[in-house]
Structure 1
Amino acid sequence: MPNQGFFSCLCHVFQQIAAMRFDPQPLIFEPIYKQRLWGGRRLESVYGRRLPSGNIGESWELSDRDDGMSLVAAGAMKGASLRELCANHPDILVGKDFRGGRFPILVKILDARQRLSLQVHPAPEHARDHKSEPKTEMWYVLQCDRNSVLYAGLKKGINADILKKALADGSVLADIGVIPIRPHHALFIPAGLVHAVGEGCMLLEIQQNSDTTYRLYDWGRVGHDGKPRQVHPEKAFQAIKWDLDIPRPIEPEASLGAETQIVACEYFRVTRIELDGPMTVRHDGYSFSILFAAEGSFTVETSSALHMKPGDTCLIPAFIDSWRLAPAQGQATVVRVTLPPSP
């Protein structure tokens, strides 16, 4: 009988054939724009994007969801959906430990012209019991006004009774952590943490592939119909983890020519790469890499070259074991997202 090594070799051959059919190259996807009451036009003024009319609060850069499906923008796979690629090429695209299903990460750019609602997302145990989706996320500050802040966490001693009273009388802001920020700061938002984005912020949001949100408070804002937007206090109070502290902003060091970790959790790992010259990045096949051009332009060099300008997002399939990043001129800042290493 053929030994285990033979079967391993045969599987590798089949994977090579599948990879050739897929032609794994860095992929750019069409952004999906979402109108929001609190949104603005910063994506247009900062990144030169052609936006639909209205207040655009979110650009879904990479999404495998029915209400926003990413499609490849150019190249041999143009028009293919992210879901289709995950289904047909799971190991090649996502990673050798991927067990199928939806693409695990959702990446957005948020443009908060106004403050977002005070909200919370469920943890896995709550999501299972309530037929919703768990959601842990993080924010990376791309731009912000001089006095912009993020809101996250409840102050010491705030319990359900105190919070209910504050929500009823409109004094809830006094019970929440207020976090001053500047560009390149980051904030980790685990499931169960009360939070809101302050006005005047443009953020890169990296999260589990989920869109379950329970609003606690919406600052007296009304919808397009002239009525207050729906809030979900009962679900939100069940989802809040009352023992979570107010998080501290993460200020990753700008180490030229190096990759610095920003956040590592069980759902994703996020790093910041400061380019001042060419750099080779290596994969071991366990995960894709999502690259976001946070500042400056650069080229992703594999068997071909992809030019990335500020505000661009690309997905590098896990099958590509190494590539080179080269700044167009001077320096560039890259945010990189991967799955966490396997245990």
Structure 2
Amino acid sequence: MPTAPVDEAGTVLYYEDSGPPSGGGAYTTLIIIHGAYFNLRAFYPLLPYAECNNLRIVLLNQRDYRNSTPLSDSDLALLHSQDKKAQESFVLGRVLELAAFLKWFVEEEAIPQLSENGSGGLSIVMWSSGNFVGVAFLGVADMIPPSSREVLNRYIHPPDLISGCPALVEEECWTIANDTSLSPAQKLEVFPRWNSSYFTHAAETTSTYTIDDLKDIPSREEFVRGLNSTADNEPTPTLTRIPFEVLEEMTDSEIFSSSQMHILSIHPDIYLECMQTGLFDTEFAKRTFPRVKVEIRKMGLERRESKIWIPGTRQVSIRVAKGWNHHAHCDFPLDVARLFSDIA
């Protein structure tokens, strides 16, 4: 059972590694971090396509998920607190653990460093709520030990990130997380089907992700009005097509209410501040991870791309993948592996 030490207290993170592609040449290492409810096994469908895309795929389980060290009582106290400073401390702890894992892995496995032509190195994919640590990783990068940053800067490609939205927008959008009519047990029951459904949203809403001119951004009311909370009949939800025994292996539902629902509810200003600092603070970026760019993947009805870049800040690319839902790695594993290879 492969685990990596991430602090001096004996905390470990469990991971699974496809291993380097055969042939002995340079390759890119892809670190994939899962979201809420689903563990690293949700990404098993990608593993057969690592070799043909010259990727080494490493799947990482977050704290509390199987074979990784559970969150301690003190960790949970910080997470469950309504105090912003306490929650900031919780988020920082997870960032430091991720940085420690990355440093340990590149040194332990002697992976190829990032070369001038872009080969070698590693890319970090944060899927779904795994982005809570991804956004923070850039936003509090100055808290990562300088020795670790120095090592990681020789390896890290652009991470694959999504950005959140202000709390006011979230409150106006129906989601399982903010539905007060559902008990925690009911949310747990409904979540898998809702999470893996396909939805057709209004063009005014989906086009927002690839707008090139700020004047074309719709109002918040227009954006919310175009969101459809009723799932399409076809295709059917991804998870309804997965055998029960496989679904059991790729989910850790028992911790959904104890920690993950709280992670989804962390004070939104924490992420907003991390995003503003990590993406748009020029001097901060130069001091921490100056070469890192940000790639945002949004699943939708059309395939489009746009770039947001103010000279001196991080470059952000947004691509909408046509016909994909939240579990494209299960429905279209070869296409997803190719996409990761293209952007890594």
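On relative contact order in percent (Cα under 8 Å, 6 or more apart), which of the structures labelled 1, 2 is highest? Working shown, then result.
Details: 1: 18; 2: 22.
Once relative contact order in percent (Cα under 8 Å, 6 or more apart) is worked out for each structure, 2 has the highest.
Quick one: P(r) over Cα pairs in 10 Å bins from 0, in percent came out at 5, 24, 37, 27, 7, 0 when computed from one of 1, 2, so which one is it? For P(r) over Cα pairs in 10 Å bins from 0, in percent, the value 5, 24, 37, 27, 7, 0 is produced by structure 2.
Which structure, out of 1, 2, was helix-only ellipticity at 222 nm (-39500 (n - 2.57) for each DSSP H run of 4 or more, over all residues; to 500) calculated from, if the result is -5000? Among 1, 2, the structure yielding -5000 for helix-only ellipticity at 222 nm (-39500 (n - 2.57) for each DSSP H run of 4 or more, over all residues; to 500) is 1.
Kindly point out which one of 1, 2 the value 14.6 was derived from, the read-out being mean count of other Cβ atoms within 10 Å over residues 96-103. Provide the component values of the computation, followed by the final result.
Numbers: 1: 14.6; 2: 21.4.
This figure was derived from 1.
Source structure of the calculated read-out (distance in nm of label points 7 Å out along Cα→Cβ at positions 152 and 232, 3.7) within 1, 2: 2.
Each value in this text was obtained by applying a stated rule to the coordinates, not by laboratory testing. This structure is a prediction, so every number in the text was calculated from the model and none was measured. Cβ atoms are built from the backbone, for glycine too; each structure is taken alone.
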